[in-house]
Structure I
Amino acid sequence: MKYKIIEVETPEQQRIFLDIPKQLYVNDEHWVCPLDFEIEGIFTPQKNPFFKHGTAVRWILQQEGGKYVGRVAAFINEKKARNYEVPTGGMGFFECIEDIEAAFILFNTAKEWLSKKGMQAMDGPINFGENDRYWGLLVHGYTHPAYGMPYNFPYYKTFFEAYGFKMFYEQISNHLDISNPLPERFQKITEWVIRKPGIRIELVTPDKLYEFGMDFLNIYNDAWQFHENFSPMTETQVKALVQELKDIMIGELICFAYVDNDPAGFMICLPDVNQIIKPLKGKFGWYQKLLLGWRRRNKFEWYRKRGILTRGRVTIMGVKPKYQKYGLESGLIMVPMPHARAMGFKEIELSWVGDFNPKMRNLHEATGSKLGKIHHTYRYFFDPAYEGSRSRIIAVDTKDQYVKQKEQEPGGSEINITD
């Protein structure tokens, strides 16, 4: 047999799983190795809360002669798996040499495991976690990847589509050159918004992280309710997110909007720490921790002054439906902009927005940003005769959806929302 598939069970096999991409991308100038401890944490039940309602497994592929040439993982999120048109699991962390036979062995291994668990389809490549990182296959824009964004060889697209994966949705990331002013309409709308009684936009401060986290939870669970297969976030998840972000965030790049003290919207932009961690090649031992801890003081000043840290990434942005005609989106983009420029940032990546969200895509395009990257999230149905469908489009005016929903609730006929 030319190839041997091996389930990852031992510490040695875990190390091989982490090292395979380092060998594959050794000559790729753009690839940035994710930190080993972050990848390993995804597959550690004590560190990944998704194990509370799911399961995951991973494999490595060995070639004759003993060389390891590929890897893959499969997982099931029981909160969502059975809410699709057919029970659907996930596969991800796929890496492989340029050999379609090897790729199909990896795909088949994930498929067979998921099938035995009752799944009838698999999405990929995705993360066993939230979709803000390691989600989708890069098919356009093979340049420096932002922190948390997947990067892969162009030939992976051929593998996925030859196997039978069909695009479930397309994800766009735009690049915004902030050395240039944004369109005048953004400035005018922002000035109008911040002058409107009852509206305020606040930058995040370290001393109020928990309060902002609870406001995030409030907004997220309201604003994302019309997304397909929506699953509300919990306070526990948000606390973990806050804990994770506090070490890499810059408060002036994150802001929240309030209408009459009601949390209404947020924009979270993080420094692209991939510019910092690229030389580490995945390693993050005690020395690297001490060095980064010292150099990230005063909002990563050491890196900013040396021109190492020049990019940011908007990881998520949202406004409650009932406030989506207030102009808050423009304010959320404009208010942090002078702070970002003053700290030496040159470019912001607006990522990623699915083709199921036309309103957010239109907003990003209106900033004057340019297409940077395209990722595809694929779905593969185990029954080849099953056609399946694309991801459902979110209606452009979710505010109208919100009003209709409230009117149908007990006492909802009294609702009165004004622009």
Structure II
Amino acid sequence: MVALDFPPCQSAGVQRTLHFKSYIEQNGWHPLVLTSKPFIYDKVNVDQLTQQEYFNADIYRAFGLNAFKHLSFKGKHFEFTTFPDKYATWFWDAVRVGRKVIRQRKPDIIWSTFPCSTSVRIGLSLKKTSGLPWVADFRDPFSGTNPYVRAKNPLGKIIDEEGVKHADALIFTTKNAADVYLNEYAFIDKEKVHIIPNGFSEKAFDQLGVLSTKKVNVEDKDVVTVLHSGFLYPGGRDIGTLVDALIELKIEAPELFRNYRFVFRGSVIPEGIQQTLANSDMEDKVIFLPTISFNESLREMFEADVLLVLQGEMFNNQIPGKVYEYIRAKRLILALTHHKGATAELLSAVPHACTADMEIKVEIKKALETLSTQEVSTDFDPSPYNRDVGAKILDDVLNKVLRQFTNGKVS
């Protein structure tokens, strides 16, 4: 398993790999993990640094640098250090370590996963040198073929094309992302393409021991907390229009405005927003709090009244993993996302989710008004969004590819 995001990395992307590893382990596989030394990560969970399960003989860690952390000076870096991604230097030692693992441990199959093209490049190299079958989990590809960033990353494009040529199975988290690749590369055998969505881990929620359903009605509460968990990005996850909508709501519907408080967990306040909030006397209405652990973030979701997802048009082919945790938490959901995106399509099946375009103030204000009278149905069943559903698909894919390899149908 070639995976950059692995404990002690403090990232939501860790959960997909961890759950897949646990599931296939319970179904007869013996996973060997090829990951990075911890200093490459943007944020580290220090509590996991001494946990043996993440640093045992089956976990192999290769050296690599984070261009934003280690190859920058006074916050600036050369652009070439970020092609195909900021972890590009991880490739060299990971290939060395991976080849050694293959020689010594003789695995049956290679599986690689995003969130970086470098992991695809590593899987591709190990596939070519070993001849082993290779399953490439592209997840939410963003560096090569993605139409929103393609021109900026020529190396990512090359890796994409080589990856889809040589991988024995291709996995994407959404049909939208798979269609991008099928349209771009007409030679792809559709039988090799599989959709394995993200999801929630029921085990993680069971450990919290909290109630799963809570009635929320703005009219009955003094303050309704709207929580966004995770990073903000310019363009794709921007709160500028949301803040502008709140400024207008403060004038047009002051009673409704007073009932809401927005909490942004795990992200720094965007440039310019702090002054806007101060000028509008809204610093107590839009609050930014530091990063917390994954389990703590799940608990915080239960304590919130409304869960906010921001997913602009540039992320139309992706669905954030936290959306599935939002669904499992059975709270009201406010989705500020493009109406033609994969996130909007997913949430259209969730009766207590309200969707508005992230860039249109009138839609945002209307959504906040709608939420004031909406409730979560106690009959809603989130089980179809459980990660076990996708993990079962992965197990089937691995077994299928291995059978084909054994029968001489793949090379």
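A value of 20.3 for mean projected area of the Cα convex hull in nm², calculated from one of I, II, originates in structure II. Suppose you compute FRET efficiency 1/(1 + (r/R0)^6) of positions 66 and 330 (r between Cβ atoms, R0 = 41 Å, to 0.05) for every structure in I, II: which one lands on 0.65? Going through each structure in turn, the value belongs to II. If volume of the Cα convex hull per residue in Å³, for residues 250-369 alone is calculated from each of I, II, which structure is the one that comes out at 135? It was calculated from structure I. Each of structures I, II was scored by relative contact order in percent (Cα under 8 Å, 6 or more apart); the highest score is held by I. Once FRET efficiency 1/(1 + (r/R0)^6) of positions 234 and 362 (r between Cβ atoms, R0 = 25 Å, to 0.05) is computed for every structure in I, II, the highest value turns out to be that of II.
Where a number appears in this text, it was derived from the coordinates with a stated rule and is not lab data. Note that the structure is predicted; figures quoted are calculated from it, not measured. Cβ atoms are built from the backbone, for glycine too; each structure is taken alone.
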